[in-house]
Structure P
Amino acid sequence: MTNSSPLRHLPLSLLLLRIGVLVVMVPWTLDKLLNPSHAAAVFENFYLLPGMEAGFFYAVGAAQLLILIGFALGFFKTWTYGLVLAMHTVSTLSSWKMYLAPNLLFYAAWPMLAACVVLFLMRDLDTLASPGSRR
């Protein structure tokens with residue numbers, strides 16, 4: 001790509017999408033590790049999984065944190081970008097009742113889901129600040 005190419009801003013655009021997704025995903029991941037009782041309430045209300053113990057949330061939070069670190073660094077993009085997309089898809093779809101209410105805050109999940117899809121589809125072009133840059 002040359003500086004006059006219409007795609008010259010693509011790497012920066014993809015980096016900004018990746019950062020935007022991380023800004024949302026990291027606090028939700030840390031919530032599982034730092035406040036498992038809140039995470040338990042979320043899982044009971046949205047995922048219909050009551051009675052989950054704190055150890056479950058520590059394990060899920062640790063796994064998600066590892067995935068997000070890989071995602072942030074561009075390691076194993078097919079896996080990390082795909083897992084971030086899958087996690088956010090489940091989160092978005094499990095909130096279906098909130099779209100009927102309507103609760104406007106939950107509608108922000110849809111543009112983020114689109115960003116996750118774009119990042120997954122264009123993962124090979126997402127190279128800026130991505131030392132991993134491996135599939």
Structure Q
Amino acid sequence: MLTVGQLARAGSTAKTIRYYEEVGVLPPAPRNGADYRQYSRVDVDRLLFIRRARALGLSLTDLKVLVGDLQAEKCAAMRPRLQVLVAEQLRLVQQRIGELQSLEHELAEIHQRLMTTGSRSPRTNGCGCLEATRE
């Protein structure tokens with residue numbers, strides 16, 4: 001059995017582990033006679049799964065459902081849900097990449113324009129340096 005500090009060595013913090021228990025992503029740990037939480041190897045594996053899923057951008061709400069399946073040892077039932085969640089996360093990331101590429105292009109155009117255009121006559125309504133990139 002492991003303490004919360006020992007479990008945290010799997011790549012988390014004791015505070016995060018307690019939070020995961022509070023929100024239901026990790027089941028409440030049994031306690032020993034001194035009222036210390038006690039964790040097993042199954043809890044280490046579950047924490048590693050949670051960390052990886054969070055790194056992929058899955059929400060705590062989604063993880064509660066998935067971890068419930070892990071607790072009930074229903075890996076086969078979890079796989080289709082995980083596939084849907086990962087596919088949706090992939091779609092969102094691809095969309096964000098597209099948005100960032102558009103922003104990159106716009107910034108590059110503005111930067112180039114700022115570097116190549118000389119001073120212009122003062123504007124009465126403020127600086128137009130960041131107006132549309134097309135002149």
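Readers should treat all values here as calculations from the given coordinates under stated rules, not as data from a laboratory. Just so you know, these numbers come straight off a predicted model, no measurement behind them. Cβ atoms are built from the backbone, for glycine too; each structure is taken alone.
The value 1.3 for distance in nm of label points 7 Å out along Cα→Cβ at positions 50 and 66 was derived from one model only; which of P, Q is it?
Structure of origin is Q.
When distance in nm of label points 7 Å out along Cα→Cβ at positions 34 and 58 is calculated for each of the structures P, Q, which structure yields the highest value?
Structure Q gives the largest value of distance in nm of label points 7 Å out along Cα→Cβ at positions 34 and 58 among P, Q.
Out of P, Q, choose the structure whose coordinates give relative contact order in percent (Cα under 8 Å, 6 or more apart) equal to 31 when calculated.
Numbers: P: 31; Q: 17.
Here the read-out was taken from P.
Suppose mean count of other Cβ atoms within 10 Å over residues 26-33 works out to 16.6; of P, Q, which structure was it derived from?
Source structure: P.
Out of P, Q, which one gives 178 for volume of the Cα convex hull per residue in Å³ as computed from the coordinates?
Only one of P, Q returns 178 for volume of the Cα convex hull per residue in Å³, namely Q.
Could you figure out which one of P, Q the value 14.4 for mean count of other Cβ atoms within 10 Å over residues 90-97 was computed from? Write out the running numbers ahead of the final one.
Numbers: P: 14.4; Q: 10.6.
Attributed to the structure labelled P.
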